[in-house]
Structures are given as C-alpha cells and as structure tokens.
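FYI, it's all coordinate maths here, none of it is from the lab. Since we're looking at a predicted model, the values are computed, not measured. Cβ atoms are built from the backbone, for glycine too; each structure is taken alone.
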Structure 1
Amino acid sequence: MSEAPIGVFDSGVGGLSVLREIHALLPDESLLYIADCGHIPYGEKSPEFIRQRCAVMADFFRRQGAKALVLACNTATVAGVAQLRQCYPDWPIVGMEPAVKPAAAATRSGVVGVLATTGTLQSAKFAALLDRFANDVRVITQPCPGLVELIETGDLHSDALRTLLRSYVEPLVAAGCDTIILGCTHYPFLKPLLSQILAPSIILIDTGAAVARQLKRLLSERSLLAAGPARQTQFWTSATPEHMENILPLLWNKSGSVQSFGL
C-alpha cells in the first residue's frame, strides 16, 4: 500500500503549484492529478455543485487505488473536505486553507491582505480562521475575479494580467498591508509578476509547502511513505487534454501526457 499513488485535484491547473511542492518534498511518491477545467471557476459555483465534483473525483481516485487525497483548491476545501472526511474516515485527506495564522505572525504593520476567490472569502471556514488567528491584526480581503481564468490560459505576464493584478493589490498596499496571503492555488504562479508590482518589503504567503508537510506527516503516521522510485505522474482534465499538455511545461516545469476525465 505504501507504493500506491497520491491523488491530487483542483478546479484547474492552479493545483500544480501544490503538486510541485509535494513532488519536491516527497520525490519517491507516485502522483495522480485531475484538473477539473471543464467546470472552472469553482469560486463562482454553489457549494452543492462543488461538493458533487469533489465526490466524483474522490471516487475516481479510490478506484485508481490512491492511498491519500489532496484537495489542492481552497474553494473545494471550504465546500467539500468535511463531507469527504465523513465518507472516508480512514483515508488521509489534506485540504487547503488561507494562511491566516502565519500571516498574522509575520506582519509588522498589523495589516494583512488576502487575495482569494469570492467563494473562499464568503465561507464560514474562512470566517472561523479569522476569529481564531486574526484577533490582533486587521485583515483586508480582496476577491479576484478573472485571475484564475487568465492563469488557466497560461498567461502569467501579459499587460492585461498586470493591470488586473495591480487593481487588486494596490488597495491592499494603500491600506497598509505589509503581508499578503495568496488564498488560491493558482496565485503562487503570479509571484514573479507580484515581485515587480510590489515593494520588496511586502511578504507573500501561500500554503503549498505546508500542505506537502502535512501530507508527509499523515503518511508517516500510517507507515505509508513510499520507498520509490516514483512512477511518472499521471494527469487528467475535464476540458481539452491538448490545452493542458501545452501548459504543463510552464506550470509543472516538464511535459506530460494528459488523459480526458469525462465524469
């Protein structure tokens, strides 16, 4: 069982930022990845719809023999992780959440900004994070419609993207934010562009590395860490496989074949 693969999914290609962290920390693990691009963006969908998609992909990974599941999507985690853990109580399941705690610890100005999807920012789970970890800081949230869609095309540096991103971060900076949470797994791919827009003193925080560490901890507790060697990562998408194959070298740093996920 320790040599079984790990299933990872996102609403699109953003979860590849998390997959990269998992692969870097756990290079002996075999990985499976679904980009549910046919239903993107999750941030504008109902919680019921997102839970249904989570159930479909979890069932698929179970049939593939996955030993663990990673929801590499903040919106999917908010809507669906509790239900999945109820359905599969003995299956290691790791979700995402905006890094409110480390951001609150890192800020010097006492003002933290959050870039995220509408669905994440409106969730009870996010509100609970603020209640738990942000009592001593001011948190300013910024929904970012349109960013995910541009990143899904492989656009990481166009003038249109720069203009849109600037419109989201400038109000945060003007409000005194010195720490900004990247609250969607697509957004770490914008770090190079953000470094051009923002002052070097502003800290950017995402949770991909923390998710990889949590996954390692859960697998270690269950004696499920693989000895390797890892098999080639397998990819599926619910949109056009050729499109994702073209984006993989940019976001995964290597090419790969992509299969159609028709469920």
Structure 2
Amino acid sequence: MATGVLVVGIERGTKFLAHVVTHDKRYDATVRFGSATVTDDIEGDVISTAPAQAMASLTIDGVRAAFAAQSGEIMQRPSSVSSIKVNGRRAHELVREGVDVILPERPVTVHELSVADIRISGEGPETVAEADISVHCSSGTYIRSIARDAGEALGVGGHLSALRRTSAGPFAVSEARTLDELFAVRDNTDTSPELTMSLDEAMSTCFPVRGVSDAEGDALSLGKWLSPVGMRGVYAAVTPDGRAVALLEEKGARAASVFVARPAGMD
C-alpha cells in the first residue's frame, strides 16, 4: 500500500540520517471514506462503518472543507501504528499485540494540501467515496491521521487506501532507484549494490555548504571547532577536494560540529 522514497544510509551514512529525518516530505495519497480502521489504513481491521444515511449526505464541497481544516499549523494525534515509543515500546508493536493505544496530539505543519480528485458513486449502503490528495508537510506529520481526521469530521470515518512518498527533503522519487536497480550488477566481476550518492554528495545536497581549507578539515576531524562566519542553521563543511568533513552549527564564538563524517583515523 505504501510506496515511494525511502532514504537509506550505510556505514557512516546511518549516523547522518538522524540529521535528515527532520526535512519536509511530500506525499500522494488516496483516502477512502465510509469506515475507520485500527491502523488508519486499508490493511487494518475495520473498527467502525458509516450508516448509509451518513454516506448519502457526503458532498464534494464537504469533503474539500474537511481536508482544508487539515492544512496549516495544526494539532494532530499520531497514528496508533506509529513508531513513537510508549513506556519504551513502539506504539505499532503494542497495537499489533491487541493493546489499545491513544497517543497525545502534537503540533505539525501541513504546508500544502491539495485535492486532485473526489469520487462519490453509488447509493445507500453501496455508496463509495474516495479522494486523491497531495500533501507537503513537516516531518512527523502522519498522512493516515489526515485521512482519519477528515473522515471523522465528515461523520463517516476514513482511512488510507494508497500512499506514495514523492520526496523526503531534497530526495525525490524521480531520482530514486528501485530495489532491482539498486542491486543490479555493475560489471562482470562486482556484484555489490551501487550507491545513489556518496556521503559527501548527500551532505552537500541536504545542507548549505561552507568551504573550508584542508587544515580546517583536519581540525574538524579531530573534534575541534572553527570560527563562525555568520551562517545560520546547520551546514556542511566541505574541503577543496569535495570532502564533506562535518556538519557545523554556529553558537556564540564557535562553529562546532553536530556530526563528524570523517573522524580522525577513520578511512
């Protein structure tokens, strides 16, 4: 049911991923109205079904209004099958063990939510209603929660029937590789998978770049700090030969590392 961009890191790239997950994301999704499920998607058990009268009252304008209320800076209750921890356990693990999990609301930002198509057909108990939406949102936003809450607002329940992540930060689905492509043999002797990009490229793609000298790069690899240059937020320190040595953040009189890609002594 869920497809699209998944950013994967290996070796030092796994440490770098912690700084990438905070980027905005974009999704295309299909929401089905008329029932709610325990997972807020089509793969979960149905927990409620809308009466025929409620389904018959659905209108295109009403559906659009329900989604409009899910835009902007909102308080959202995460899906119970999220990876959020509850007393040291992942919520989705508890749900699949039969535990009733209700997570507290938290602030998220839906920068844009557009409705591409709304389909309402049939009559009475045969009524079928779906909507195709595109969402640009902050990290931590759950599209299945948008589906659930829009359905609740309409009084009929709702869940995701399809979800595709089209981008995660600067990583777009148009540049992604399928699993088959990722593990394609590069030549007649080497069967190891080919990377989409190196750690140097990923750091320079995800963050603004500050050029540093080889000597400054060596200092950063030893855990030392540099003098600030007035750059805001986190940025990548890159040497003249293209080596992304570290991610830096300026505070006071220091530009200190928040992640060192190449610690001294590491090849």
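With respect to FRET efficiency 1/(1 + (r/R0)^6) of positions 90 and 178 (r between Cβ atoms, R0 = 30 Å, to 0.05), the largest value across structures 1, 2 is given by 2. Match the computed value 23.2 of mean count of other Cβ atoms within 10 Å over residues 146-153 to one of the structures 1, 2, and report its label. Working through the options, I get structure 2. When semi-axes √(5λ) of the Cα gyration tensor in Å is computed for each of 1, 2, the one that comes out at 29, 21, 17 is 1. Which structure, out of 1, 2, was relative contact order in percent (Cα under 8 Å, 6 or more apart) derived from, given a value of 22? Going through each structure in turn, the value belongs to 2. Can you say which of 1, 2 returns 11, 37, 30, 17, 5 when P(r) over Cα pairs in 10 Å bins from 0, in percent, for residues 106-233 alone is computed? Answer for the origin of the read-out: 1.
Which structure, out of 1, 2, was helix-only ellipticity at 222 nm (-39500 (n - 2.57) for each DSSP H run of 4 or more, over all residues; to 500) calculated from, if the result is -5500? That value comes from structure 2. When FRET efficiency 1/(1 + (r/R0)^6) of positions 50 and 130 (r between Cβ atoms, R0 = 25 Å, to 0.05) is computed across structures 1, 2, the figure 0.75 traces back to 1. Once FRET efficiency 1/(1 + (r/R0)^6) of positions 82 and 138 (r between Cβ atoms, R0 = 30 Å, to 0.05) is evaluated on every structure in 1, 2, the highest one turns out to be 2.
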